[in-house]
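Down below are the structures I want you to see.
Derivation of every value follows stated rules applied to the coordinates shown; laboratory data play no part. Everything numeric in this text was worked out from a predicted model, so none of it was measured. Cβ atoms are built from the backbone, for glycine too; each structure is taken alone.
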Structure 1
Amino acid sequence: MGLAPSRCRASYVDTLNVELGIRSYPILIGAGLLGRPDLWRQHLQAQDLLIVSNTVVAPLYLPALAAGLAARRTVEVILPDGEAHKTLANAARVLDVLVANRFGRDCAVLALGGGVVGDLAGFAAACYQRGVAFVQVPTTLLAQVDSAVGGKTGVNHPGGKNLIGAFHQPVLVVTDSGTLATLPPRELRAGLAEVIKYGLICDAALFDWLEAHLDELLAGDPTGLAYVIRRSCEIKAAVVGRDEREQGERALLNLGHTFGHAAESATSYKEWLHGEAVGAGLVMAASASVECGLLAQREAERVHRLVERAGLPTRIASVPPEVALEHMRIDKKVLGGRLRLVLLRRIGEAVLSADYPAAALTRTLAAHFG
């Protein structure tokens, strides 16, 4: 799996860098990192810290984080858990606390939690005094392999997912893989959707590895999880380094997301976890690729099998196809009124295209929604 045994030691810190010139930052990966004052002293200068977490994660990991931060001034905001709470109102709540506690431009906002906490806290950090330092401390597999890296922040709108947001890179990502020990199985499966995505867009060998080792990941094997966290971060860091603001290649990281976001917004962010919606979206993207004559049917079947084995949905029965299409039409990849889709030429090669038969999309929606 490309991992030396020493990488599983509790004291080991695996370090990757996201190369963005003056906005470059490290990703620290390892078990037991939250409570290590030496790492925080080395990598974070700010003395005034706002910690944003939620009602599920805070009782589990806020004490360890607070101990690691030692003598610094810390204030906490604890939000409700769930995608339905990733709103402008809760972002305003975070901003209100920053103002009430007279935080200056030399403060830092720390996001302790999954993708919802990271996106919302990052958006507040981007807005406060036109941008203050932001640290991602992801505690879910999905956040550790995907959303904590890359600087996309934002909140949802009833009309669409992540429609309100900003690019605001963190200054540091601290990925404590030990937090996965308390992750519910449903959340673990949801995170695997993003790992499968990386294999599909640019790493066929990773996809092959997932087919062979999926059961170990589902069982929470620390060595396997360490491998997919590292490999996923390598891929995303490289893509973000080449295309920070999604002008080209980075859009490929949205494979399955246009379909998945439609499922989320059409169900008011209450029925599906983000990763579950993405899992179904990956199957839909593969199906659409077959309909467009790009992908062999046997490869689409491999995608379907792996997503299904991961315990993720492969269709969204509760949303009518025409409703899904309406939500897709306000996706951020719409350009000049034309919806662009991320499609597959083969496992390990994706392409962004607006040049596809409308009937192919119609057939895909009819087969997988409603």
Structure 2
Amino acid sequence: MDPHTLTVELGDRSYPIVIGRGLLGGHYDLASRLAGNDCLIVTNVTVGPLYLDSVRPCFGDRQVHSIALEDGESFKTVATVEKILDELVAQGAGRDTTVVALGGGVVGDIAGFAAACYMRGVDFIQVPTTLLAQVDSSVGGKTGVNHPGGKNLIGAFHQPRIVLIDTDTLTTLPEREFRAGLAEVIKYGAIVDAAFFDWLEASMPALRGRDAGALAHAIRRSCELKADVVAEDEREAGKRALLNFGHTFGHAIENSMGYGDWLHGEAVAAGMLMAAAMSGIEPGQYDRLRALIEAAGLPAAPPPVGADKLLPAMQLDKKAKGKRLRFVLLRALGDAYVTADYDEAALAQILEGAGA
């Protein structure tokens, strides 16, 4: 079956998202996407042994270098970015070098940020190998690393030249990582597409079974929805903030637990239910969201970290303005909004519940 191509419409910085099976191994021409002859593939010690040899043929006879980072959210730091920059300098890489991210969201964020920094910006390509990266983090140009004080506090907007999604890479994805990716898929239905939410309710058993057809539809629809939002609001001045549903709570959970203890998607799953409870949506709709999250094998409650840890981490949220927290809340499933007008007592009750 031929791959499916979407376009993120950003004028002269528009780029395709190519989705299909068997795209690696030289079956898709990435060489034509390079500004020059050189590229640096950034991967990690887990993904590299699985797919580095498969992605190299996609660059034909171009000069291909690689670097394998340690695996895990705890390595999403400025120090890791420096390793990539050191490698680029050691190669004598020029402004026509392309950085290629081969891996999950952590690899994509780090490699993209390094590409944004090197010589004030060189091209980069996303080849995401996890479900979470394929449906979310590889699209939209958000790059960056964590700080001990908060998630993704250091970064830049830097759009890729192309996002190449070979869905066959999901066959090697560990079950916990796969479930974590489903959280971001559920998010799209919850915030902007009630019909997609309905489909997810009916299709979750097939998705959990990694049915190829169901996965292809879920990835394609998620990318379509994100591409539309990014095209409308590239730098999160308005509508793009909706994509952070569950993330204000979720990022605080990750920070409070120590990065890597809870996976990003697990924290977002619990965070979505915290945000839904704060929204005061109709109880039946809340129950549907909770049931879908549980059907995906994701946590429906946060860990017992307590308000004293969560609230300070939340106050560093990038949506905050004038030190006032702003939340993505729901009017109903498929209808989200951003607001700084929220019930302080309701927030306190939700955070106290996280201390149980």
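When distance in nm of label points 7 Å out along Cα→Cβ at positions 96 and 128 is calculated for each of the structures 1, 2, which structure yields the highest value? All intermediate terms of the calculation are to be shown ahead of the outcome.
Numbers: 1: 1.5; 2: 3.1.
Between 1, 2, the highest calculated value is found for 2.
Source structure of the calculated read-out (mean count of other Cβ atoms within 10 Å over residues 216-223, 20.8) within 1, 2: 2.
Quick check on the output: 0.70 is FRET efficiency 1/(1 + (r/R0)^6) of positions 112 and 208 (r between Cβ atoms, R0 = 35 Å, to 0.05), derived from one of 1, 2. Which one produced it? Display every interim value, and only then the final one.
Details: 1: 0.50; 2: 0.70.
Value 0.70 for FRET efficiency 1/(1 + (r/R0)^6) of positions 112 and 208 (r between Cβ atoms, R0 = 35 Å, to 0.05) corresponds to 2 out of 1, 2.
One of 1, 2 was used to compute distance in nm of label points 7 Å out along Cα→Cβ at positions 72 and 328, and the answer was 4.4. Which one was it? Comparing all candidates, it corresponds to 1.
Out of 1, 2, which structure matches 20.0 when mean count of other Cβ atoms within 10 Å over residues 248-255 is calculated?
Details: 1: 20.0; 2: 26.4.
Here the read-out was taken from 1.
Which structure, out of 1, 2, was distance in nm of label points 7 Å out along Cα→Cβ at positions 176 and 192 calculated from, if the result is 2.6? Walk me through the numbers before you get to the answer.
Numbers: 1: 2.6; 2: 3.1.
Label of the originating structure: 1.
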